[in-house]
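Please treat every number below as a calculation from the coordinates, not as lab data. Remember, predicted model here, so these are calculated numbers, not experimental data. Cβ atoms are built from the backbone, for glycine too; each structure is taken alone.
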Structure 1
Amino acid sequence: MTPFSPAILLFVKDPVAGQVKTRLGAEIGMATAARAYRRLAERVVENLPAAYPLRVCFAPADAETPVRAWLGPRVAPNTLFLPQCDGDLGARMADAFGAAFRAGCGRVAIIGSDCIEINPRVFETAFATLDHTDAVIGPSEDGGFYLLALKRDVPALFCGIGWSTGRTRAETVARLESLDLTHQSLSPLADVDTLAEWRRAEALLAAPRPA
């Protein structure tokens, strides 16, 4: 691994009914929502660039066997499967970033598993943008973010933020600025939490993929 070798962190959950997409599940049923989550995550994995090492960060921590059985055939043989630590989302992201930087990664982008419009160009742009800024944010339409890229470990970034709210991105930007870190944003993309968002994503999943 070269000193500035990038890496992608993919946060996923074992797609057990009642444990994933519970907000969507309240509208369509937990089993159906779990199947939806599987389809979303599989499309995200299909859209990832082969050029960058992938670290699959799974939860719960004892789910390596089912997650490997599910995603292992869909990713490169050298992909690492790593358990997420305990704690809130901020603590888990901080831990995953820290582990990647300690492993020698020079630039690291973290994503979730439900933004199916993500594509290789998103990562190329994010990593290139880190040439002249400290952080890159991919804003999602619900006030959060679908991607966060850093070029050094900043554990303090993940403290004191309300996760999974409509203010998550704004609070993250404020935290970056309080730490005197520069940042730039990518184009916004949609993720999936509600029935309307799922119906839109379902249509995209059913459409022929671009050649």
Structure 2
Amino acid sequence: MKQIVVLAVFLATSAVTSVSAAEFVTFDPSRYSQEVTECDRLASHPDDPFKLAPGISEGKVDLAKAVPACLEAVTRDPKNPRLNYMYGRVLGYAGRGAEALPYRKAAVDGDYPQALFVIGYITLYGYNFQPKDVCQAGELLRRSALHNRIAGQLGFPRYALEGRFDSCPGVRRDPAEMLEFVAAARKQFGSDYYKGLLADAIEEDLKRLVK
């Protein structure tokens, strides 16, 4: 019953159309230095498609080395969104999320795909000193989907179907576009069983809205 109510509200508050295509975006890393820094070696995220060094999971990041290395890198190249993202990442892990805010913003302003999803996610919940802003989170998560981040392509539709962005008139929630997000995600994750289950559930709900 709850799911039916959510879908009904979604229909009432969304611009439902089946003719507009998703305008996917290709990030061009060549606009910024591709020099592999010590920050890259110490702080790259495993899921970042534009990382320049093998990714390191959160629990294995050597913060004592990564924080100063990323500070040095971003000081030398302050407009590079990759470096800003990584510096914000390690500051957050070090419990210094408030200090990370301007670096997170720089990464987002540079349209860095990994940052769009991560910052969108922590903005949705207000994690790690990031001010909670559901509508801004919706915009960032949708942008991450347009930048071909699987997490955004599955996460944004799921959150939208839950009604998270119902009070956000500026957040586009077009079921047809979101079906394209899910299809694009499938091309990337292939036969992954668990992602496939989530994609199936999202598609079933979205297809009810475009009939």
Structure responsible for 1.5, with distance in nm of label points 7 Å out along Cα→Cβ at positions 83 and 107 calculated and labels 1, 2 on offer: 2
Among 1, 2, structure where helix-only ellipticity at 222 nm (-39500 (n - 2.57) for each DSSP H run of 4 or more, over all residues; to 500) as derived comes to -11500: 1
Identity of the structure behind -0.72, -1.09, -1.28 (criterion: log10 I(q)/I(0) by the Debye sum over Cα atoms at q = 0.20, 0.25, 0.28 Å⁻¹, for residues 75-146 alone, calculated), options 1, 2: 2
With FRET efficiency 1/(1 + (r/R0)^6) of positions 43 and 187 (r between Cβ atoms, R0 = 35 Å, to 0.05) derived as 0.75, matching label from 1, 2: 2
Comparison of 1, 2 - label where Cα Rg over 2.2 N^0.38 Å, for residues 35-98 alone is highest: 1
